[in-house]
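All of the numbers you see were taken from the coordinates with simple rules; none came from a lab. Bear in mind that the values here come from a model prediction, so they are computed numbers and not experimental data. Cβ atoms are built from the backbone, for glycine too; each structure is taken alone.
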Structure I
Amino acid sequence: MMHVAVVGGGISGVTAAYRLRTSLGDDATITVFESADRLGGKLRTIELAGQRYDVGAEAFLARRPEALALAEEAGLGDRITHPTKARSAIRAGGSQVAMPASTVMGVPGSVEAVAGVLSADGRRRVAAEPELPPVRLDDDVALGELLRGRFGDELVDRLVDPLLGGVYAGGADGLGLRATMPALAAALDKGARSLTEAAASLVTASGSGAPVFGTLVGGLGTLVERLVELAKPQVRLNTLVRGLTRLPSGLRLELPGEAVDVDAVLLAVPAPAARRLLTDVAPTASAALSEVEVASMAVVAFALPPDAAVPDTSGVLIGVHEGLAAKAFTFSSRKWAHLGDGPLLVRGSVGRFGEPGALRADDEELVKLVRADLAELTGVTAEPLDTHVMRWGGGLPQYGVGHLAVVARVERAVADVPGLAVAGAALHGVGIPACIATAGAAAKRVTSTVARGAGVPK
């Protein structure tokens, strides 16, 4: 009987457990070790005023196939839903306007695309960008340096950083182009002379009208629950894996007060935990992961009275210099039709990389700060029927300059250790589809190792 350990019970870990069960069959022992008191990681569905509501990831990118395919495969196809037609807005320069179309993560395909967001001077900088010397990418480059040098600060502060903040809880100045905007980098590599030209080519190519995002009725936690049901793993919650060592055949997990010997280990944990666990078995990978920084954030969820005057928009992103504690609000009852009955569900997001700001406040004070921001943006001051604060400490990796090279070093070093694989948001994308993809690849590596006969000494 084979025994495979999956360390980390987020979407990457439970997907890996499911893929391992599918490949290895019912005779294999699969154990998921999770340091928290529940599985799911950043997929967290709670009860808020009697409704199931996501206070972690609230959607997946529907234009990548992995999440949709996995939900269908797991028998949840009838739960898949897409956003309503409500548009999002942005607060920039003290005004709130509709989110501009025809941009790639805020990089405009034309000056007209950002006319409502930028000042006259900002628009002049965008209009002049195609006339600058052609962009030449020898390797990766700091996104902030590139964008500020060609468009000026205003575009970055008012539009690009709010969009990046929603994905990474970080801004352009700390992120690299190739890992965060790979399509834009590819367009430049193919010959686009300017960022405007590159963005315009991508906007034209993506105009299919297909939904960009999706979620599951009942919350994304239902996907975790279903995968665990299908994978049938042994689950050890509140269990911190302290160390990992190689055996003549197999690997040993060091737990508080015990050791567990297994045939293979699949690590699906954040970069800092993976770095620590790889120190002895794959020191080169551990050193590479030390270059991946992480950001913290919090979600403050409200259930408001049904008659609260929440705007008919899906949400609002907030510019960096707007003087508010929150970086974004999602008006979930406007964004998702299945949440449209009953209390109005709203979530505010707080926290940017390197700027803890309001995260220093305790939960009670954080609720007050976010409610004050909501009142300023919308005029809504109604007393919530229910609230919930969900903090995500160090949960979002920052894809800095050279991130793809860092990941390549990690994967090469791990490949040299029989029975070891890694997955998760620190590698090839922070979204749910990307995590699912890394989990599938890691599970395939483990099963191929097991097929070659690697095993724990009897």
Structure II
Amino acid sequence: MSCELKQRERPGIINPIFTCQPCGAQYASIGIKDCIAIVHGGQGCVMFVRMLLAQHFKDSFELASSSLHEDGAVFGALNRVEEAVDVLLMRYPHVKVVPIITTCSTEVIGDDIDGLIRKLNKKLLKEKYADREVHLIPIHTPSFKGSMVTGYDVAVHDIVKAFAKKEKPNGKINLITGWVNPGDVIALKHLLSAMDIDATVLFEIESFDSPLMPDKSGFAHGSTTIEDLTGTADAMGTIALNRYEGAKAARYLESEFNVPAIIGPTPIGIRNTDTFLQNLKKMTGKPIPESLVRERGIAIDAITDLTHMFFADKKVAIYGNPDLVIGLAEFCLDMEMKPVVLLLGDDNTTYKDDPRIKELQEKVEFDMEIIMNADLWELERRIKDKEVELDLIMGHSKGRWTAIDNNIPMVRVGFPTFDRAGMYRHPVVGYEGAMWLAEQMANTFFADMEYKKDREWLLNVW
């Protein structure tokens, strides 16, 4: 029995798990109020990301493009960025924050975004927009390395670095959520409120679940303000829920402004939520209230009703963002399941140093594969070659055909999820998220049993 961490062996990618770095940077940018990012690249670098966001959230988000063409790819295209900034500020008088996000093409040709921003700050902003507060932020996210996960991490760091300023202690903590849904933010804010903790949530995306108003406005936007970002340097501490999505910013605040940082664990499942609450208690001195102890007990009772009877020894494959995948794997183990295949979809070389993966390697008592730089064909091949027999697949909607073609039940979780309704409203973090996840998994098993006309003993029912 072993837990093996290994690289994908094939040179090509077939059905990637992730998209590229600029997507992650764009996702971070839409969490900020009065912000529209300019993506310096071809129109597709924005169009396809907006499509993913719209598919997942069923809402529209404002993002801009420098609309790079062939001539720019040869001669440089900084003039396109200069024009884009001017047009954007003219058209949107409320905009204060303009991240300029690079792509593979503009990084390859060597466009000097940092130099251009210095030029625009000295000329265009002073001469034409002197009466406005405008912040231009360079974010370098070449698509030929990393993934949307590293792009998000880079963007959160660069945005925090652009605004953080030491003034006086504000009594808050910084909570860097990582790549989550509005339902997750609501659940996290509920835990903070129960402990009477004032926090700056990065990023505040509860409002992504936006109303359709009588004036027919329908654009969703984040609620994190410039003041929130500036105050991150005055916080009593930072908790980054994910190792790969926001930890870079937490470490920057610690090294630059002596703001203590705690990285993870992602509060998926009971034990990781317990650790999160203990970290809040340690950082703030606030006690964990009886209301959360009761909430924990309700979640444990709900999960206990399902675990041994329905989940024991069920084999699971999980793919998606690494912190999500590892958190789900730990949760499955706690419910007596066997996560036999974990697919981490980028080329991050630090996975081998992840203490959670090391713990899996030390303690897992069955054969488990953790595949780095994986694609969905890695899962498809193992199923077709009968290297693994699976009872459940967990991941985002891009892998649905693997589940459909092989008649394996699937729980949708992660980004993007577009073939199930309202998933972004439901948390996977906290005690509420643990209960919802367990019940989703059980109901998926029940529905599959009915579809296949299997007898109840397949679910350990007698």
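For the reader, a short list of remarks on this structure follows.
- Computed 19.4, 59 for Rg and Dmax of the Cα atoms in Å, for residues 202-433 alone - originating structure among I, II: II
- Comparison of I, II - label where mean count of other Cβ atoms within 10 Å over residues 2-9 is highest: I
- At a computed -13000 (helix-only ellipticity at 222 nm (-39500 (n - 2.57) for each DSSP H run of 4 or more, over all residues; to 500)), which of I, II: II
- Looking at relative contact order in percent (Cα under 8 Å, 6 or more apart) over structures I, II, structure I comes out largest.
- Source structure (of I, II) for FRET efficiency 1/(1 + (r/R0)^6) of positions 298 and 386 (r between Cβ atoms, R0 = 30 Å, to 0.05), computed value 0.95: I
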